[in-house]
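Any read-out appearing in this document is the output of simple, stated calculations on the displayed coordinates, not a laboratory observation. This structure is a prediction, so every number in the text was calculated from the model and none was measured. Cβ atoms are built from the backbone, for glycine too; each structure is taken alone.
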Structure I
Amino acid sequence: MAAGKYLIEDFPVIGKNNDQQTGNHLFNPGAIILMDKPISWSSFDVVKYVRSRVPVKKVGHAGTLDPLATGLLICCCGKATKTISQFHQLQKVYSATIRFGASTPSYDAATEADEKAEWKHINENEMREILESQFTGNIMQKPPIYSALRVNGKRLYKYARKGQKVEIAERPVTIYDIQIDSFNLPEVKLTITCGKGTYIRSLAHDLGLAMDSRAHLSDLRRTKTGTYGVENAFTPEEIDDYLSEDNR
């Protein structure tokens, strides 16, 4: 164990495709569990689920996913919670489906459309150029008002729910790469590799405006954090089986 500081590599990573033996001893002093968050679950729902099944009280996650998003949620248990900030620094990869023709206040499908616009003029080659010139590299991005960021000590979503206006400052984020996986208007599917603090919902909203239309995020799945992939992550049912008494 590193002296004075815990590192990610100091702890066992529990995932589907490794040969790690399970058991209470793995959680002393801590362990990392790869989870595949189901749709409609909050990130904290996953944390509570894991906490009720492992032999340590302290469990946290390394990067929030919205309830409508699915995919890799890394849960740190015991002293591995001290490595959460290290996970935040790793690159993330998302599979995102963006639907053109309407924007929403939340920038995703959680709220009803507020503005509609034509989308049939959108051209794939033009979109590739705009993604490269305006949405790749170090860019400024405004977070959605339906988010947990604080302004004047208050969560943004609390302003949104009351219909209150609030000034949201742009923030620097880094997008390393964007690939168009499918172009089937009004929907476009992208693979996005980005750094910490990036809101894919904001990217979807801003891309709609850049294409002289409106758009929102209709589906999002986190597939990778650093070298950790969702293909090795447990669903809630699978982690139950893995951590059951019979397998310990």
Structure II
Amino acid sequence: MKTQKQFVDKVYKLTRDAAPLSYMLPTRNTRRFPLLWFDEDAGYNRALRYAKNQRTPFEDEQDGNAVLEPVIFENGFLRVPKNNPVLQEFLHYHPLNGKKFVEIDNEKDAQKELDMISIEADALIEAKSLSIEQMEIICRGLFGKDPMSMTSAELKRDILVFAKRDPLGFLNAVSDPQMKLYAKVQMFLDNKLLAYRSNKKEIYFNLDGNKKRMVSIPYGKDPIDIIASYLQSDEGIETLKMLESYLD
């Protein structure tokens, strides 16, 4: 049984935040603005042209009596009724669809917002359930701060603020097995077992009897990440154990 096509009213909006009072969309293929859609079945580009008195937005399927009309967004929006399916189809194939304008999909937008609310709720629940030790690890590894200089209330506040502002980033950080190592590297720096030199381009040991260079930091790289990578290497494992013994 053939399914009958459903015709519905549609609303489109400009993608930029500050939409002009009036914006005219290109409606025909020209040298100045090629209005083409690549037909994969046919294997070539097809010119688009909007004419309300035609049954198709493709110029090669239109007759010689095409009456061209402007397509204008008013205050950033364009409402296209269900009795104008040609314009809806034209907008669907338009090369600026998704760039200059998008179709408003309330159900899709609501689901996206619901997903973000759920992620935020999960992040806040996870943040509240962290132990003080876990919060200290995140503070060192994620914020690069020494939690010893903060009160427990300040520590909890900063963790919750971050979880609310970037819930996905927070959840990823909490589940990252590298986070403990990053936190430990920060502790080595906070306790001055390691020290930056040459404008943070090099890391040196700062131990009694050992002031040698440990690693160089390549341009544009995160020092914490470079130190952690070294401490995980075959050469750096013994160094990690040695630095941990100073913390004990």
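Observations
- Taking relative contact order in percent (Cα under 8 Å, 6 or more apart) as the criterion, the highest value among I, II goes to I.
- Structure (I, II) behind the derived value -5500 of helix-only ellipticity at 222 nm (-39500 (n - 2.57) for each DSSP H run of 4 or more, over all residues; to 500): I
- When distance in nm of label points 7 Å out along Cα→Cβ at positions 29 and 181 is calculated for each of the structures I, II, the largest result comes from II.
- Among I, II, structure where percent of Cα pairs over 33 Å apart as derived comes to 25: I
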